[in-house]
Structure P
Amino acid sequence: MTLDTSAHLDDPDAIFVALAAAHAGLGAEQSRRLDAAIVLLLANQLPATAPVLAAIATARRVVRGDETDSREPATE
């Protein structure tokens, strides 16, 4: 499945500010739990599992430095 990584947000800066504020005052474990909760809540908004799995695989490759272009299709 090809993962669409093009920008679609109407106000990405507001989301970044809100995300940073949500992490303020949290410890490392709480921040990880917050991130996981956000991912699961957003994933629940999608009608199919495949795009979520593709996003997870792509994000892991990007974080590990295994992928230089996050627009590459996820094939896992």
Structure Q
Amino acid sequence: MTVTLDIPKEIEAQFTAAAQARGMPLSDYVRDFIVEHCQEVADDLRTAQERLADPQPGITSNQLRKNLGLDS
């Protein structure tokens, strides 16, 4: 699939510099960036859905501090 993006010049410059630093074409870098971001979002959504399906009881801030070893 071919997509044309109109992005701010500053972002384009950052993408271009990152692609050049990695020795890859800009189009490949942008594609990989988008795919990776979409996978991260999908993973976050899946985690949120799992947590909503199996809610755990909350804890107080005092219990959290104790669990973290911040209170004696």
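Taken together, the values in this text are just the output of simple stated rules run on the coordinates, not laboratory data. Here the structure is a predicted model, which means the values were calculated and not measured. Cβ atoms are built from the backbone, for glycine too; each structure is taken alone.
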### Task
Using mean count of other Cβ atoms within 10 Å over residues 13-20 as the calculated read-out, with 10.4 as its value, let me know the right label among P, Q.
P
### Query
If helix-only ellipticity at 222 nm (-39500 (n - 2.57) for each DSSP H run of 4 or more, over all residues; to 500) is computed to be -18500, which of P, Q is the source?
P
### Summary
Note: FRET efficiency 1/(1 + (r/R0)^6) of positions 21 and 53 (r between Cβ atoms, R0 = 35 Å, to 0.05) at 0.25, derived from one of structures P, Q, originates from structure Q
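Of the structures labelled P, Q, one was used to calculate distance in nm of label points 7 Å out along Cα→Cβ at positions 5 and 29, giving 3.3. Name it.
This figure was derived from P.
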## Note on the structure
The value 3.4 for distance in nm of label points 7 Å out along Cα→Cβ at positions 45 and 61, derived from one of P, Q, belongs to structure Q
### Task
For semi-axes √(5λ) of the Cα gyration tensor in Å, the calculated result is 42, 18, 10, so let me know which of P, Q that is.
Q
